[in-house]
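There are structures below to look over.
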Structure P
Amino acid sequence: MSFSSRIPNFYNLTIEERRNTIAKLLELTEEEITILEGKAISDEALSFMIENVVGRLSLPLGIATNFIVNSKEYLVPMAIEETSVVAAASHAAKIARKTGGFKAEYSGSFVAGQIQVLSVQNFELAEKNIQSNISNLLEIANSTNKILTNLGGGAKDIEIRRIKGQLESYLVLHLIVDVKDAMGANAVNTMLEALRPEIEKLTGGTVLLRIISNLADKRYVKVEAVFDKKELGGENIVDKILLAYDLADHDPYRCATHNKGIMNGIIAVLIATGNDTRAVEAGAHVYATKDGGYKSLTKFKKNEDGDLIGYLEIPLSIGILGGAINMNQSYKAALKILGVSNVDEFACIVAAVGLAQNVAALRALVSEGIQKGHMTLHARNIAINVGAKGDKIEEIAQQMIEEEKISFDRAKEILDNLNT
C-alpha cells in the first residue's frame with residue numbers, strides 16, 4: 001500500500017472527516033472504523049484484563065502526520081490527554097521531511113531476565129558451575145516456549161554478575177532472550193521459573209527473585225534526522241535550541257522535563273498500541289544515567305549549513321503482539337493504521353516520534369514559548385467546560401486569546417453575552 005503521510009488541512013477536518021480520510025487511505029473495514037469510534041471492547045473482555053472493573057476510561061486518539069522513517073511513509077496513532085503533542089510531533093516530522101525524514105536502526109529484541117541467588121557460599125565455584133552448564137540451562141529455558149524458538153527467538157545466553165547489597169552479596173544471573181515481536185515479559189518470566197531448581201543445585205544458594213528487567217539496554221533504537229534551519233525559524237533558533245539542549249544535558253532539573261518531552265511522544269504511541277508504558281518509561285530514565293549523572297536522551301549539533309541534526313538513542317521493550325494487544329481490538333486497529341509488519345519497524349517509528357516531539361518542544365520553548373500552543377487549545381477546553389457548543393467554542397476561545405485573559409470566569413462572561 002502506497003500513500004503519503006502528508007495530509008494538508010487534516011487538522012481543519014471534523015473528526016468524522018478525519019476518520020473517513022484515514023479509512024480511505026489505509027483501506028480500513030467498516031468494523032475497524034467502528035473500533036475507532038470507541039466501540040472496541042466488551043465489559044466481559046475488560047473484566048479479564050484487570051480486577052474490580054467498573055467501566056472504561058476514554059482518551060483521545062489522534063494521528064500524527066508527515067512521518068517518513070527509513071524512507072517509508074507512516075501515519076502514527078497517538079493516544080494522549082495533553083494538548084499540542086500530536087500537532088507538535090506532526091510539525092517536526094514535516095520539517096524533517098525536507099531532508100528525507102528519520103533514519104533509524106534497531107539493535108534487536110534482546111531482553112534480560114534476572115535471577116537473584118541468596119546465600120551463595122562459594123561464588124567462584126557457583127560461577128564455574130553455571131558457565132559449564134549454560135547449554136543445558138538454555139535448553140531448559142527454551143523448552144517452555146517452542147513457538148518462540150521455532151521463530152528463531154528464545155534464550156540465547158546467560159550473564160553472571162555479583163551484586164554487593166547492604167544485607168548480603170548476591171549472585172545475579174541474566175538470561176538473555178530474543179523475544180522477537182513480543183514485549184516478552186510473560187515468556188521470559190516463565191523461562192526463569194523453569195530454571196529455578198537447576199540454578200539452586202548449581203550454586204548451592206537459594207533463588208529469590210525471578211523477573212524480567214525493564215532496563216532493556218540490549219534492545220534499543222538509534223534514530224537521527226536533519227531539521228532545516230529555515231523551517232525551524234532561522235539559524236538563530238538552531239543556536240538557541242543548542243543552548244537549551246546544553247542546559248538539559250548538564251542540569252537534572254531541566255533534564256527531567258526535557259526527557260519527559262521525549263516520552264510525551266513515545267508514550268502516546270505506546271498507549272495507542274497497547275504497550276507497557278511504565279516499563280519503557282522506567283528503562284528510558286535509567287538509560288539516561290548510563291554515562292554518569294542524569295543526561296539528555298537526545299543529542300543535538302549544527303551541520304555546516306546551519307541546520308539542526310538531532311539524535312536519539314533509547315531502549316524500547318515493546319511489541320506488536322501478545323498481552324493486552326490480543327484483548328483489545330482498538331490496539332490492533334492502531335497497529336493497522338501504523339502499518340508495521342515487525343517490531344523492528346515499530347521501534348524505529350516510536351523512536352522517531354520521540355525525537356520529533358523533543359525538537360518541537362525545544363523550538364517552541366526558545367521561540368514563542370511553550371504556553372502559546374498550549375493555551376490556544378486550553379482556551380477551547382475552557383469554552384467547552386462553561387457550556388459552549390458549535391461555533392461559540394471557537395468564538396469564545398479566540399476572544400480570550402486576543403484579550404490574553406484565558407480563564408473559566410472570562411469564558412462564562414463571554415458565553416453569557418453571546419446568549420443574551
Structure Q
Amino acid sequence: MHAPRRPLLACLLAGLALLGTRADAAPRPRPGDPGVPDRKVQKAIDQAVAKGAAWLRTQQKGNGLIGGVHHGRDRHYTIGATALSGLALLAAGDKKGDKVVDAAMAYCRAQDKLRGQGGGRTTYDTGTLLMFVVEYYRVPAKKSGRRKKHSVTKKQAGNPCGMPPEIAEWVRDMADWLKRSQESTGDWSYPKPRPDNSNTQYALLGLRAARECGGIVPGIVFINVIKRLLANQEQAGPKVLRTIGGEKKGEPIYKIDAGDRARGWSYLQSPYLATGSMTTAGIACLSICHHALTLKKDGTPRDKPLPIYPSKLNREVRRAIQDGFAWLDVNFAVDHNPPRAAPAWHYYYLYGLERAGILGGRTLIGKHDWYITGSRYLIGKQQEGGRWSTGNLGGKDYKPSDVLDTAWAILFLKKATRPAKPIPGPVVTPASGK
C-alpha cells in the first residue's frame with residue numbers, strides 16, 4: 001500500500017537536494033512568479049520609490065547632512081544616517097554627479113576624516129559609509145552617462161572597482177579600522193561598551209562592500225564571527241516542516257520534515273528575546289561569512305575549500321541559516337518587528353528582511369512571498385508627501401526618524417542588496433537521519 005509513495009518521496013528529496021541550484025538553472029522569473037511584481041504592483045513600487053526619494057532629497061541640510069539618530073538630547077550617527085540616505089537615493093536612481101548624493105558624500109568624507117583622526121569612528125557609521133562609497137563609485141556618473149574609466153596598473157591591481165586611488169585607499173582604511181575593531185569574542189560593538197548582533201551586521205556589510213572593491217579581509221575574521229553567531233543563536237526551537245516548490249506561478253508546494261527548527265537571534269546573547277530584526281541580522285551575517293569563505297571576490301566558487309572552513313562547520317552554518325529562516329516562517333510579519341513583544345525598529349527589520357532574503361537566496365520564506373507582501377504593505381503606508389513614518393524608531397528613548405524610515409523603505413522596495421549565490425539548507429533524509 002505504501003509503494004506508490006516512494007516516487008513522490010524521491011522527487012521531494014531530489015528537489016530538496018537541488019534547492020541551492022534552482023536559481024541558476026531555472027528560467028528567467030516572470031511577473032506573477034513569487035518575488036516578481038505584476039505590472040500594476042511594479043508601477044506602484046516605482047511611484048512610491050520616486051516620491052520617497054523626492055522627499056528624502058528635501059531633508060538635506062546646507063552642509064550635506066541628512067538626518068541622524070536622536071537618543072535622549074543628543075544626535076548620533078549623522079554619518080551613518082547620511083550614508084544610508086545616500087545609499088537609498090542611489091538605489092532609487094540617483095548617480096554620482098547629482099547634487100544631493102554628491103553633497104552627502106562630501107559631508108561623510110569630511111566628517112569621517114575628522115573622526116578617523118580623532119578616534120571618533122563608530123561601527124554603524126563606518127559600515128554604512130563603506131556601502132555608500134562603494135555604490136557611489138560603482139554607479140555611472142550622470143554627466144557622461146557612464147562611469148569614468150580608470151586604467152588599472154599594477155599599483156591598482158587591488159582596485160577592481162576602478163576607484164580613484166585616493167578613494168580606494170579610503171575604503172581600505174575604513175575596512176582596516178573595522179577589522180581592528182572586532183572584539184575578541186568575534187563580534188562588534190559601538191565600539192563601546194559591549195558587542196551586539198546589530199553592530200556586527202553593519203560591520204560585515206561594510207567589509208563585504210570593501211572586499212568587493214579590493215579590500216583584504218582575512219578568513220579568520222569571518223570564522224570568528226561564525227563561531228560567535230552559532231553560539232548566540234537559540235539552541236532549541238519548535239520543529240518546522242520545510243517548504244519545497246512554489247518558486248514559479250502555479251508550481252506545487254510540498255512540506256517535508258528536514259530537521260528544521262525555528263531558532264532565532266536576539267540583540268544580545270540569550271536569554272534575551274529573539275526578534276525579527278536580529279534574526280534577519282544573524283542570517284545576513286552568516287551568509288556574508290559563508291560567501292566570503294566559499295566564493296572568490298568575483299562570486300565564482302573557490303577551487304577548493306579553505307582549511308579553516310571545514311565541511312562540518314559549513315554544514316553547521318547552513319543549518320543555522322535554515323533554522324533562522326524557519327524562525328521567520330513561524331513568526332512571519334511585515335506590519336511589525338516580530339514577535340509582538342519585540343521593541344520597535346520596524347522598518348529597520350524590513351530592510352533586514354530584504355538582506356536576509358537576498359543574501360540567503362530565498363524568494364519565499366516558507367509559503368510567504370516576503371518581497372511582494374512587504375512591498376504592498378509599504379505602498380499602503382506611504383505618507384502623502386512621500387515619506388514613511390512609523391512614529392516610533394526604537395522605543396521611548398529614541399526620537400522617531402522619518403528620514404531613516406524612508407531610507408529603509410526605499411532600500412527594501414528596490415531590493416538594494418547586491419545578490420549572492422543562494423545558500424541551500426542542509427539535506428536531511430529519513431535514511432540518514434542527519
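Where a number appears in this text, it was derived from the coordinates with a stated rule and is not lab data. Just so we're clear, the structure is a prediction, and the values are computed from it rather than from any experiment. Cβ atoms are built from the backbone, for glycine too; each structure is taken alone.
One of P, Q was used to compute mean count of other Cβ atoms within 10 Å over residues 324-331, and the answer was 17.9. Which one was it? Computing mean count of other Cβ atoms within 10 Å over residues 324-331 on every structure in P, Q gives 17.9 only for P.
Taking Rg/Rh (Cα atoms, Kirkwood Rh) from the coordinates of each of P, Q, which one would give 0.96? It traces back to Q.
Given that mean count of other Cβ atoms within 10 Å over residues 204-211, derived from a single structure, equals 16.0, which label among P, Q identifies that structure? Comparing all candidates, it corresponds to P.
Sorting P, Q by mean count of other Cβ atoms within 10 Å over residues 180-187 from high to low puts P first, with the largest value. When distance in nm of label points 7 Å out along Cα→Cβ at positions 292 and 380 is computed across structures P, Q, the figure 4.8 traces back to P. Could you tell me which structure in P, Q was used to calculate distance in nm of label points 7 Å out along Cα→Cβ at positions 28 and 332 as 1.5? This value belongs to structure P.
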